[in-house]
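Engineer: What follows is a set of structures to go through.
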Structure 1
């Protein structure tokens, strides 16, 4: 019963923190709609050309997702490489499977043309 009590307290504290921060954001926010300069896009001091409300090509998002894929791979590879001597051959095999799965994902994206710019 004690484990459930601590879980309930944890959930209540998490919900309370979420509600308090959302309430503070509502209370402290700036009122009114932005106008003038706030609707212009940031062009490093240059005079903006065109409207800031444009659609971006889906290729930008696909490249970002592929970047995240390899970023996550690097995130897992560095600690593994530092402790490989202590982990043994099983860890090497598991990481090889992980890298092969990521490589298959990259090959799939390459075959679909997600990496190429049109």
Structure 2
């Protein structure tokens, strides 16, 4: 199986951003973020960074706002860490997959409980 360069760059950026955010950002508004996925365009000039945050919507929104404000610093430090011709522009996006998975799991447990009571 062959991988495209953009796939390899996505994985590299995901790994480096995860370390950079956890080790170098000292903003108290950034609470337990996890970089879950990075999508890089074919020309490697832009990246959508999907971030999952522990806590409610308020915490997630505050954390994403702080990451967006820190984007110039993050791009600069990312450029120091990786050897790319261009450091892609970063767009931080909330990853709500874990919240949806928890809700689906709860609904399935509830449906299973209702079915057991009906039998």
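Engineer: A value of 15.9 was computed for Kirkwood radius over Cα pairs in Å; which of 1, 2 is the source structure? Let's see the in-between values first.
Structural biologist: Details: 1: 20.6; 2: 15.9.
It must be structure 2, since only it matches.
Engineer: When helix-only ellipticity at 222 nm (-39500 (n - 2.57) for each DSSP H run of 4 or more, over all residues; to 500) is computed for each of 1, 2, which one produces -23500?
Structural biologist: Details: 1: -23500; 2: -18500.
Label of the originating structure: 1.
Engineer: Compare mean count of other Cβ atoms within 10 Å over residues 15-22 across structures 1, 2 and report the one with the greatest value. Don't skip to the answer; put the middle values down first.
Structural biologist: Working: 1: 10.0; 2: 17.4.
Largest value of mean count of other Cβ atoms within 10 Å over residues 15-22: 2.
Engineer: Comparing Cα Rg over 2.2 N^0.38 Å, for residues 23-78 alone across 1, 2, which is largest?
Structural biologist: 1
Engineer: Oh, and also: Using the calculated result 3.2 for distance in nm of label points 7 Å out along Cα→Cβ at positions 63 and 87, pick out the matching structure from 1, 2.
Structural biologist: 1
The numbers here are math on the coordinates, done by the rules we state, and not lab data. Because the structure is a prediction, the values reported are computed rather than measured. Cβ atoms are built from the backbone, for glycine too; each structure is taken alone.
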